[in-house]
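Listed below are the structures to be examined.
Read-outs: derived from the displayed coordinates by stated rules, not from any lab. Source: prediction; values computed, not measured. Cβ atoms are built from the backbone, for glycine too; each structure is taken alone.
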Structure I
């Protein structure tokens, strides 16, 4: 097992990894930008190294500085968390070159599944259903027109190197295809350093379902069931996630898990990863992408399986075999996570910054809070606005919904504007209580609230 691990991240996920390491008896190294000098992950780690100025490009995305911090502190491994460098194959390769273990999949697997077109081809080879779409990146406007007419409208333009809900545009007619294509290519270049985009059939009212997988270096590949992630902002940022997905037929659940395992095997995957699907109203599902990293919403899966995913990421990277067979992992109860963010829902979720003048986290039976907040902490303007994740677990979904609602009601965050009130109103909707939501639900609800002065939520 590793003696010391560097966490190449910040915020709540850095705190989460530090806590996992501490329980395993592993020393930790935090890295931080000048803006995060007083951050909680810096206080909790055994060592901390400043890696640059506030902008992420000069700190948390600065590969040479992070590797130098690892070498200086004699860290044997690096945990990337999520976001930032977690899905950057060049970073994985750089770690390998320096003799540092990357806690995650191989550089080859990251590169293959990071290219959405290549990932789609791998999924197809594994027998996974995929949406009608182009098999490669669009190379000309004429090619785009030809493919669009064959696929049919509405359709999606998606960045080939995209992720996190970015680089996606919906096209409803041929007249808007080429203008949307040019904008999408420009956005893809700006966000991901590549203008490559592809076309895919659009499902009007889809559910977003993802399956957690774990794979070791000894041939064991398991799934830890699915998560419902359909409640998303207009920019495709997830707000509420739950496991297992509600109202899912048993045979569909089994097929989802088996498909996810087959995809992971097809790419030779090791460590934790997530296979994402879209599902239509008939519960037909289609592969869309694989996230080759830990997910923000991993706690709900931990709650229903009893498996600490972060600790197993570390153990797998250290060469340990998974001690489970698929039949050893039943679903136990129901868990729901709400993301508390420093944002203003009525203003397109614009980030809010300021100093936290009061932070009272919820508690009680089976309520978990993952956060980096403390009273007096200043929320910087440079990073993702996630403040805390509130996770409620119960034997049934009905009880979990009530518990989450209670937990959010007793949460206090003062000093910045947050989405707490919106989350509670969202939970109160009949559609959420029935487990009958799709990805357009939040944008539609938000439009109705804005049109009526905030009264219809």
Structure II
């Protein structure tokens, strides 16, 4: 614990900025989800109206979701299918959504980013997407208590994810990224979303088994049991368990994702060196290995803190490949003091399975501290909020906005549709203003 506090204090000191009268303000990003804002985005006048609302609330940047979880794009692509319709609302392929956002956003003095769902290929609630069409062979194979099954058969999970380890999948997604950068030379940047595996239970295809064996230099005699198996707990509920090769397996998976991020970086910067490259992930690092992602800097060694990490796991970190990192502080608790109170006694953090320092992951203030510690100054950290979590509590939302912006290098709000639904423009602007007035400035 003493070692942890020493390291954390050193990390915080490294980020401390001396306030200056003319220091730059932190950037605020508003996310426009593909499906939720499909109808809104069908009209340039509507695009202008809501970009102006964002700008007036203090937002400097807009992130436009242009490749959906189905693998469909909102622009005409030589590789991905076009998103002709959503929820009964049609759209012509001659209508270029992102082009309108870029043009109008730049007129308003805002930066505009395109967001692409990378390894997503289907919406399982609607049986729609590329895994339901030409690329069924690319979908993840998932370990369940009943055996290994295609992810499209699991209707409790809306994400129909692809297998990121498949070289054909990677080549396909790199073609789409290259095409995006070539098609939109005036876009300010790109934000990756879902650059990950589906969960800890994927991908258990024969291909992934072979690739892992080649990486680890071993033969998996019992697959998938040597990696992950299922067992009923005392209540009769199935729980996954670690096999003897589990830690090496998650190291390999994280390496797969890092390698793809490196390839993407090279492809995108090769087309447009000025293109800003960003990534969104959840902030809950202690369990984010479930999805095969190590968003930390290679300079951070997770094996010093977490028993699931091998000493080599640190080499899978990819924060240094990014210009922007958006960390999902998707928590209703705002401060560390609220965590203490939720635990039942101020100053005591006794939740099962948590050490003192790890319990603070689950609030905005503590999660932000950890995100900045893990990224080691390699990239600006943008605190990101999910509006829906604060439904019915605009005051807590306002506090969350202020804390996320105060504790990190900027703010991302997901999603504009949730702000519109609740008419929360005022608490959003007030929370942002409160943080900006704290005289903290980005790195």
Note to self: Of the structures labelled I, II, one was used to calculate mean count of other Cβ atoms within 10 Å over residues 88-95, giving 11.2. Name it.
What the structure shows: II
Next item on the list: Using FRET efficiency 1/(1 + (r/R0)^6) of positions 96 and 408 (r between Cβ atoms, R0 = 41 Å, to 0.05) as the calculated read-out, with 0.80 as its value, let me know the right label among I, II.
Entry: II
Check: Looking at structures I, II, which one was volume of the Cα convex hull per residue in Å³, for residues 136-383 alone calculated from, given that it came out as 166?
Finding: I
Margin query: When mean count of other Cβ atoms within 10 Å over residues 216-223 is compared over structures I, II, which one is greatest?
Written below: I
Note to self: Out of I, II, which has the highest value for distance in nm of label points 7 Å out along Cα→Cβ at positions 32 and 320?
What the structure shows: II
